[in-house]
Structure I
Amino acid sequence: MPENFISALCSYRAPEVFNPWADCDKEHDLNSEGPQIRRNQLLHYLTERVGVADTLLCAEAIGYQGGHFSGIPMTSERLLLGGLKHKNLFPDMVFRGLEPQRTSHPDFRPMGFTEPTATIVWGFLADKGIDSRRVVLWNAFPWHPFQAKKGLLSNRTPTDDELAAGHIILRKMLELGKFKQVVAVGEKSSSQLLQLGIPAIKVRHPANGGAGKFRSQMLDLL
C-alpha cells in the first residue's frame, strides 16, 4: 500500500539530509504544515499510478528545486501551482484527486521553485502525448542531500552509506509498483541499479545538453 511505503520514507534521518515528508524546512517552508502537504501530494501521485504504471524512471536524488518542496521526485512546485501552463504542463498531469498546494514561502520564489530536469521530463511526456500515469518518477536516494555550509537550498551527491539506505526504499518501490521496465536516468542512477542487480535500461540525463538524447531514447522505450 502507498501509505505503508510513505511511512517507511518518513522514518529516515541522517545529517545533511532533508526528508521532505517528515522534516519542516523552518527557513523556507511557508508554515509547519509542509511535511503533511508533501505526504498528501506524494500519496495521491502514487495512488493514481500503482497498478497502472508500467515504467519506473529512476534518477539519483531529490533536489531542492524539485521534490524538496513538491514532495514528488522530478516534479517542481511551480508545475503543481499551474505556473508552467505556457509550456503545456498542467497540475492534473501529476494528480487529480487533490488541490495542489505550495510548501515554500513565496518570498523565495513567488511562483514556486522550478527544476530544469523536472520540466524536461514532464515536457517530454506532454509533447509526445504519453499518459503520465504510465510512469513513476523516483530516485535511487529518495531524500534530499544538501551541503551544510550552503544550507538547504543546495544539492550534493549522496554518500555510499546514504545510498544503501535508499536501496531499501527502492526495493520497496519495485515491490509496490511491479513495473515492466526500470529506466535509469544518467550514469549515477545506472550504477546504483547495477549494484542492486536490478535490470535497467540507461538513458542520457537531460541536464547539461542531454535533453535531446534523453527525449529520443525515452520515446523508443515508451
Structure II
Amino acid sequence: MRIVIGEDSALFREGLARLLEDAGHEVVGRAADAVTLVDVVEQELPDLAVIDVRMPPDGTDDGARAARTIRDRHPELAIVMLSQHVEARHSVELVAGGRFGYLLKDRVFDVDDFLDALRRVAEGGSALDPEVVATLLAPRREGDALARLTPREREVLELMAEGRTNVGIARRLFLTDRTVETHVSSIIRKLDLSDSDEEHRRVLAVLTWLGVRQQAG
C-alpha cells in the first residue's frame, strides 16, 4: 500500500514511517504541515493518507481541514486521522464519505490492531476509536428516531459505525450471527430507512446515528 504521512512531530513521523515500511508498505511522502500535505497527496496520489489533526501552520485543526480538502478532490482516497483529542467539526462529514478512520494516539496499544485498522480503511471500511464513536455518535435529540433503539441495538449500531461486520459484532458482543442480523434488521426498521441493498442501509443507519443523513443524500 502506498501511504503519505502528515505529522508535524519529526520523531513520531519517522517512527510511523519505519513501522509502516517494516510492515511492507511504501511511504511515498511525508509532510510536516497541512499545506505541504495537500501538495504531496496531489503529487503522489497514494492509497492512504495518515494525518495528524493538529498541524502547522495554525496548530489547531489544520490536519482535519486538509483531510476535507483531500477528500473533496479525491473521494476514493482512504484517510486515517490521528489525534490526542476528538475533533468533530470535520470528522462527521469524513465518516459519511467512507474509507475513513479516526484513532486516538494515546489509545493505540497494539501495532497489529493499528495496521489492521489501516488495511480496513484502505479496503473501503472504517476504523473509529470507541471514544471517538462515543463522542460523534451521541444522540442529537432525545425524542428522535434513535430513542426507539434498545440499549443492545445502540451497541450494535455503534460497532457498525466502527466498521465491523455482523460476524465481528457477534464476536465482540458474544452473540450469534443470527442474533446480530436480527438486531441490524430491527435498527433499520426503527430508523425508517428506505428500501435498498443491505450495505447501503447499514451506511444510512450509521449516518442517521451521526445526525448527517441529509448530507448523505
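A few comments on the model shown:
- Winner on Kirkwood radius over Cα pairs in Å, for residues 31-110 alone once structures I, II are ranked, highest first: I
- Among I, II, which structure scores highest (criterion: relative contact order in percent (Cα under 8 Å, 6 or more apart)): I
- Set I, II, criterion mean count of other Cβ atoms within 10 Å over residues 55-62: the highest-scoring structure is I.
- In this comparison of I, II, the computed figure -15000 for helix-only ellipticity at 222 nm (-39500 (n - 2.57) for each DSSP H run of 4 or more, over all residues; to 500) is attributed to II.
- Among candidates I, II, the computation of mean count of other Cβ atoms within 10 Å over residues 63-70 that gave 22.9 used structure II.
Read-outs throughout are calculated quantities, based only on the coordinates presented, and are distinct from any laboratory measurement. What you see is a predicted model, and the numbers here were worked out from it, not measured in a lab. Cβ atoms are built from the backbone, for glycine too; each structure is taken alone.
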